[in-house]
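FYI, it's all coordinate maths here, none of it is from the lab. Quick caveat: nothing in here was measured; it's all calculated off a predicted structure.
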Structure 1
């Protein structure tokens, strides 16, 4: 599974960074960013949950 954060839609709420720090972190503009090429199997379900829970739908599967 691969994911991407649409920076223009991100409101920096922190949901993804707090819930799945193995996949997301903050960039220099305080927007969430994906820090892995592919979501590790052991956090894939959490990554899917965050994707579905993002309040602005800024996270997309690619």
Structure 2
């Protein structure tokens, strides 16, 4: 995963449910990312330092 990739939570994190999407805004060391999470209307829910083991990239077909 890299900066500006859209990601999705695969585990509940920081009060956000599984499936919440966000965009990576900063990569720290490959194990943590700064992610801006948003709701279905595009409103920001928060920006959190997030471990990579709770994220997966969103693939658009």
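List of remarks:
- Structure (1, 2) behind the derived value 0 of helix-only ellipticity at 222 nm (-39500 (n - 2.57) for each DSSP H run of 4 or more, over all residues; to 500): 2
- Comparing relative contact order in percent (Cα under 8 Å, 6 or more apart) across structures 1, 2, the highest figure is found for 1.
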